[in-house]
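Undergrad: These are the structures, in C-alpha cells.
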Structure 1
Amino acid sequence: MTVTNSGDADLSISGIDLLSTDFSRVNTCTVPASPKGTCTINVTFKPSDSGLRTAQIVIKDNASGNPHTVPLTGAGLAPAVTLNPPSLNFAAQAINTTVAQEVTLTNSGNAQLSIGGITVSGTDSADFTLTHNCGNAVAGAGACTIKISFKPAAAGSKTAAVTISDNAPGGTNTIPLSGNSQ
C-alpha cells in the first residue's frame, strides 16, 4: 500500500503497528515524507488457518485524524475430506465369496487435496481389498470413489480400516471396516 502525504508539511510516521499471525509488513516509511511525497508499506498474507482472516495496520503519524487504520482481509484455503458413508459394515458373507461397497471421498474444502496413499490395514486386512479412482489429487469441491471388497477366508467377525494419507488438516482420514463370515 502507498501512504501519500496530501498535506503542506512533512509527514512524520512514529509507528506502524500490525498485530497478526496471518499478515506481515515491511515499510519504507522511515523518514518524513515531504508534501505530496509517498512511501510504501508492503503487506504479505500467509494464513495460519482456512477461512476469513482479518487484521489492521495502525499508522501513527503527525497528520490530523491520527492514528490511521487500514483494514486487511484475506481468505485461507484448505482441503477438507468428507467420507460418505464414513464407515462400512458388510453383512454375513459366505467364506471365499466377494461382496463390494463404495465410499465417496469428497474434497469439501476450497484447495486441492493431495493424496499420498490409500491403504487397507488392521488385523483382518487380508479379507478386504480396495480400488479407487482418486489419483494423487482431488480438486476443491471434487470427489472420487473408493471401492472396498470383502472376501473372508475364514469364519468369524472381521475388522480393518482404510487409511487415506492426505494434506487435509489432520493429515489422515480413516474408514472403519467390519464384516462377518459364515
Structure 2
Amino acid sequence: MPTTVALLRAVNVGGRKLPMADLRELVESLGFSDVRTYIQSGNVVFTSVRAPKPNVIEAAIEERFGLVVDVILRTPAQLDRALAQDPFPDADRARVHVGFMATKPGAAVVTKIDADSFAPEAFAVVGAELYLHLPNGMGRTKLPEYVLRRLKVPTTLRNWNTVTKLAELAKNLS
C-alpha cells in the first residue's frame, strides 16, 4: 500500500489544540492504515489503498475539531526529493526549514519577491517547496511571513530535522 505524509498547517500553536492521539484516530476513521504521528506539529504518516485527498482530511478535521486547517500531502519520494534538492547544502541543518506548498507558485510571482533586505537570511523555491535559510533562527525572523504573503499559496513549514525524520518514517512504512 502506498505511503503518504500529511502535513497540517498551524495546529498546536496559538491555542489551536489538536492532540495527536485524536488526529491518529480521525485519520484511521477515514480508512487509512498504519497511522503514525510525529511530534505535536501535525505530521501524520499513513498507508492507503486509495489516493488520499487533502480536502477530505481538512473537512474531517473541521467537522470533528472545529479547526480550519490546510493539509499538504507528500509521498516518500517527494520528501526524499525535497531533501536532495536543498539549495543551502552548506548551511547549518538547524537553520534550514522547508515549506511544503499546496501548489507550485508561478515563476513570475517568485521572481518578484525581493528578500535582499533580510540578508543573511535567504529563501529559495524549488518546485512546490520553499526553503528558508535562517542563520539567526526562526524566533524573530520576518522573512518567512514576508515570503508567504507574497507567494499566496497555503504552506506549512518544518525544520530540517523534522523533514528528515518524516522521510525515514515514510520509508519504513513503504
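Undergrad: Taking FRET efficiency 1/(1 + (r/R0)^6) of positions 75 and 115 (r between Cβ atoms, R0 = 25 Å, to 0.05) from the coordinates of each of 1, 2, which one would give 0.30?
TA: Details: 1: 0.60; 2: 0.30.
Structure 2 accounts for this read-out.
Undergrad: Of the structures labelled 1, 2, which one yields 2.7 when distance in nm of label points 7 Å out along Cα→Cβ at positions 3 and 19 is computed from its coordinates?
TA: Details: 1: 1.9; 2: 2.7.
Answer for the origin of the read-out: 2.
Undergrad: Between 1, 2, which one scores greatest on relative contact order in percent (Cα under 8 Å, 6 or more apart)? Walk me through the intermediate numbers first.
TA: Numbers: 1: 19; 2: 27.
Largest calculated value belongs to 2.
Undergrad: Also: Have a look at 1, 2 and say which one yields 13.8 for mean count of other Cβ atoms within 10 Å over residues 67-74, as calculated. Walk me through the numbers on the way to the answer.
TA: Working: 1: 13.8; 2: 18.6.
Of the options listed, only 1 reproduces it.
Undergrad: Now for a separate question. With distance in nm of label points 7 Å out along Cα→Cβ at positions 11 and 35 derived from the coordinates and found to be 1.5, which of 1, 2 does the value describe?
TA: Values: 1: 1.5; 2: 0.9.
Comparing all candidates, it corresponds to 1.
Undergrad: Assign the value 1.3, calculated as distance in nm of label points 7 Å out along Cα→Cβ at positions 99 and 163, to the correct structure from 1, 2. Please list the in-between numbers first.
TA: Numbers: 1: 2.7; 2: 1.3.
Value 1.3 for distance in nm of label points 7 Å out along Cα→Cβ at positions 99 and 163 corresponds to 2 out of 1, 2.
Undergrad: Quick check on the output: -10000 is helix-only ellipticity at 222 nm (-39500 (n - 2.57) for each DSSP H run of 4 or more, over all residues; to 500), derived from one of 1, 2. Which one produced it? Walk me through the numbers before you get to the answer.
TA: Values: 1: 0; 2: -10000.
Of the structures listed, the value fits 2.
Each value in this text was obtained by applying a stated rule to the coordinates, not by laboratory testing. Nothing here was measured: the structure is a model prediction, and the numbers come from that model. Cβ atoms are built from the backbone, for glycine too; each structure is taken alone.
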